[in-house]
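Please treat every number below as a calculation from the coordinates, not as lab data. As the structure is a prediction and not an experimental result, all values here were calculated from the model. Cβ atoms are built from the backbone, for glycine too; each structure is taken alone.
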Structure 1
Amino acid sequence: MHSTFIIHPKYTLVEPQLKAVLQNFSETGEYVTKGERNVIKKFAIDGTFFNVKKFKTPNFFQALVYQFLRKGKAKRSYEYGSKLIGFGIKTPFPVGYSESFLIGLKESYYISEHVNYDFDFRDLIHNPKYLNREEILKQFTAFCFQLHENHINFLDHSPGNTLVKDRGDGKYDFYLIDLNRMRFEVLDLDQRMHNLRRLWLSKTMINIMSIEYAALFGNEIEEVHRLLSKHSRAFQKKVNSKKLRKRK
């Protein structure tokens, strides 16, 4: 087995401790997420907290693909995170990644700084009376516009993948997570609205975001609203149909 360990120059002094974290990942650390596919744990090193995401071991075919044909998820997460930081887009700071190979990719980890956030986008969906909800949605729309203007097509742009931090001055910071699926390309208005389809927006949310996005993009509100509604409803209908078929 051979391994690759890449770390940002900012954290070279704690490289031995980070390597030790990966070697003892199963036995140490505090669970942040314990999913069927991926596991995220929090670790403290010299007063700094890190999140380490261990990706599910791929099947034999995928393992070969990730070794010879396509970058693995951990490497993509690190590279895409670094790109986002370069564009001025917030994401938990990308610290490094590790990949181990034995006839294909065996294990992979992505390391980032831990962010103490206040809530995620899902809270705005589930609680229509969330404090300052309309202003947060307006600022979130500007954040999405910034993504699109920088030619970032975030393919996993779903409610759980945006963390929100309340700065306490009426301003909010937005952090993207789960970064391994992105494309970097110029997006027209239809593609931009298609990119927002997974956010599970209500009619009220669509109204607020359409007005804000149209003002930023310099387009008619009606057209932005039409496209955002079309893509949002189509996605929701597709997901609900799948759920219905599973129940049957």
Structure 2
Amino acid sequence: MSTAHLDLSLVLACYNEELVIEESVAQIVEVLDKTRYSYEIIFVDDCSKDGTRELIDRTIELYPDKKMLRIFHERNKGRGGTVADGIRAAQGDVAGFIDIDLEVHARYVPSCVIAVENGADVVVGRRIYKLNLRSLDRYIMSAGYVRLVRFLLGVDLNDTEAGYKFFKRDKILPILDEIEDQHWFWDTEVMVRSYYRGYQIVEIPCLFLRRFDKPSTVSPVSDTIDYFARLWRFRRTVRDELAS
């Protein structure tokens, strides 16, 4: 595949993903191969402690006809820094990332790319939760966080934390250099900074199906406290930047 021009760069941030990586990549490739887009897949591993790196190398060998790259961090950067490194290395006109566990399926990727082609600067796969008592905690946390973001930061956004975002690459690169938090709060920063820069943001509803075969990294109490503290600090940052 020629590297002169690519329509899409899809970043897959990885941390201890050996349980899902092979199946997920197979589904992603199946979806993308049914589109007209030229694409690359960029694996960025953030110091996994399991066999993720070996599986990334094996996956790349399994698809010799696909453009696949890998970036292996020498030290842990956090989810945001991992995604940002992938976007900076991307060559596609559209650069995006999805969570590799595919709790939001890859089938929504083409719709996100089309939205960017139609003029959007940022496209978010807004999570729509299927009613499930085992997922109720995640839904409540997500809904509560949305209300806090809207109230404290004054933005008309419905799912800043979705791990399903696509960007017009040349427009998002300056934003990446402004973001301070390189962990999970990165998502809030990239969305709020894009909003206040006047970027066109489109939200596409996507069905979210929580996986229970993969351990969750979410800690309801400690994560809620941490996010609120970060939101409060970022609120002051936003105010200062808007006033300057």
Comparing relative contact order in percent (Cα under 8 Å, 6 or more apart) across 1, 2, which structure shows the greatest value? 2
Ranked on volume of the Cα convex hull per residue in Å³, for residues 50-193 alone, which label among 1, 2 comes first with the largest value? 2
When mean count of other Cβ atoms within 10 Å over residues 26-33 is calculated, the result is 11.1; to which of the structures 1, 2 does this value belong? 1
Working back from 1.8 (distance in nm of label points 7 Å out along Cα→Cβ at positions 82 and 234, computed), options 1, 2, answer is structure 2
Figure out for me which of the structures 1, 2 the number 17.4, 52 belongs to, where Rg and Dmax of the Cα atoms in Å was derived from the coordinates. 2
